[in-house]
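These notes open a run of structures that come right after.
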Structure 1
Amino acid sequence: MRFVLMILAAALAGCASTSNTDLKITDRGTFIPSLRAGIDISPQAESPSVPHTGHALELGYSGASGDDVQGLAAGEPSIVFGGRSFAAPNSLRHEFDFRFAEVAYRYRRFFGEQRPFGIEALVGLGYAELDLTVASPTASAHEKLSNGGLVGGFGVLWKFLPRTSLQSRFSLFLSGENEDVTAATRFDAYLAQAFGKNVAGRIGITGWGLESSREANNGFSSPNSRIRARFSGLGLGLDVMF
């Protein structure tokens with residue numbers, strides 16, 4: 001029994017020694033613009049630009065660019081990306097461009113006599129693309145990661161003025177794949193103002209979290225390092241609704 005335990009311990013140690021360090025990106029000063037187009041399926045008395053109870057088809061597009069520096073201390077496992085192995089000790093600069101598009105069915109419902117508070121839920125399809133470059137003082141590598149998948153979301157709205165509202169939304173994207181963009185989460189908190197009948201503007205904060213699990217189909221880790229990206233910052237949005 002002791003011999004078996006020794007063999008298992010050696011095997012686990014071997015697996016740990018061959019694992020790679022996660023590629024991590026954190027940028028809290030990212031500018032994140034977005035565009036939404038909405039088509040009312042059940043029009044109400046209010047202008048389309050003013051949030052109201054009803055069904056709608058929503059199309060969205062968002063993007064962001066940023067960078068971060070990740071240090072590898074002596075003795076840490078390498079980061080493997082884009083066919084290159086970046087060994088420790090090292091200082092790696094990550095530069096990224098992110099794009100996300102979605103089309104979803106959305107339902108909103110407001111409560112109360114004057115209906116100032118509301119909730120929303122949406123479900124649909126999305127496409128995520130991460131263009132990433134990793135560079136050390138002596139080498140660089142580049143990959144473009146992209147996947148389609150399912151999108152779901154939930155939000156809360158408060159119309160504290162007839163044409164002005166606070167809006168928050170949490171969204172989840174899942175691709176069902178092991179490589180490229182495996183999953184993404186997004187959180188928005190906006191002040192929204194309707195301008196005219198069909199246009200509204202939003203300003204607030206947006207945060208994204210992305211992951212590429214980089215797992216091979218056999219369940220074991222692939223040679224590539226897992227990617228974890230977190231970025232947030234000022235969000236500006238334009239809504240066009242019909």
Structure 2
Amino acid sequence: MKKNKIRRLIILAIYFVVFNVIVFVIPFRRNDVFWIAYVFSTLTLLGYVAANIVAFFNADTLKRVFMGVPIVKIAFRCLVIQLILCALLMIVSLFADIPVWVAVIPCLLILAFAVTAVIKADWAREIIEKIDVKSAEESRFMHQLRADLESLVPLASDSVLKQKVEKLSEEVRYSDPVSIPGLQDLELRMESCFTVLKQAVHTGSDDRGKLVDELASLLNERNNQCRFLRRQKQ
């Protein structure tokens with residue numbers, strides 16, 4: 001990831017150098033319109049660099065990189081539009097006098113739109129990340145329970161017990177994973193029941209089958225309570 005950041009910065013630096021060389025090699029008239037176009041082009045280029053930093057800052061996973069792509073796309077499109085507009089202003093100013101306000105207003109609007117759009121895109125990304133974190137936390141219990149049950153399957157000493165644990169694991173898989181308010185006490189009972197079941201499997205206790213049935217009953221109760229509580233919210 002660090003190498004990719006360095007590569008992006010090198011590419012952007014090349015763009016900036018090439019832009020300056022082209023602008024000052026071509027014999028444009030160095031009038032007010034030229035400098036206005038040059039300043040806004042430079043600001044937009046620097047803004048594109050800033051957008052890349054914002055988009056891929058701490059992008060240590062493919063998902064974070066993917067979520068940063070829309071920010072870069074917005075900034076790039078605005079950069080292209082701004083550069084085209086500024087190039088036209090410089091070219092037209094060779095043959096005609098352009099009022100300063102005619103050059104300033106469209107360049108300023110494009111830059112303002114770009115900054116606003118990037119901020120909104122970054123804001124939307126933060127909201128999505130917060131929702132993902134909240135969703136992961138709310139579904140942590142059921143995902144952990146299923147993982148724990150799957151880890152018990154190889155430890156089951158007989159085929160009947162193994163089938164019961166596998167069936168329970170599948171039932172957990174297709175249950176509502178979100179732990180909504182009102183299920184805390186029931187989930188604590190399920191957690192305690194699993195702890196006892198795990199210990200019974202390790203020690204070979206005769207209560208293993210009954211404990212699996214008890215946990216399955218608690219899961220069924222949780223599913224019913226979950227449906228009831230969701231209907232109450234509607």
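Rule-based calculations on the coordinates, nothing more; no lab input. Worth saying up front: this structure is predicted, and the values here are computed from it rather than measured. Cβ atoms are built from the backbone, for glycine too; each structure is taken alone.
Matching task: 7, 22, 17, 13, 12, 11, 10, 7, 3, 0 is the computed value of P(r) over Cα pairs in 10 Å bins from 0, in percent. Pick the structure from 1, 2.
Numbers: 1: 7, 28, 26, 18, 12, 7, 2, 0; 2: 7, 22, 17, 13, 12, 11, 10, 7, 3, 0.
The correct label is 2.
With distance in nm of label points 7 Å out along Cα→Cβ at positions 58 and 202 coming out at 3.7, pick the structure among 1, 2 it was computed from.
Numbers: 1: 0.6; 2: 3.7.
Structure 2 accounts for this read-out.
Where does the value 16 come from, among 1, 2, when relative contact order in percent (Cα under 8 Å, 6 or more apart) is the thing being computed? It must be structure 2, since only it matches. Between structures 1, 2, the calculation of distance in nm of label points 7 Å out along Cα→Cβ at positions 42 and 226 yields its largest number for 2. From which structure (1, 2) was helix-only ellipticity at 222 nm (-39500 (n - 2.57) for each DSSP H run of 4 or more, over all residues; to 500) calculated, if the value obtained is -2500? Of the options listed, only 1 reproduces it. When mean count of other Cβ atoms within 10 Å over residues 34-41 is calculated, the result is 16.2; to which of the structures 1, 2 does this value belong? This value belongs to structure 1.
Comparing distance in nm of label points 7 Å out along Cα→Cβ at positions 122 and 146 across structures 1, 2, which is largest? Biggest value here belongs to 2.
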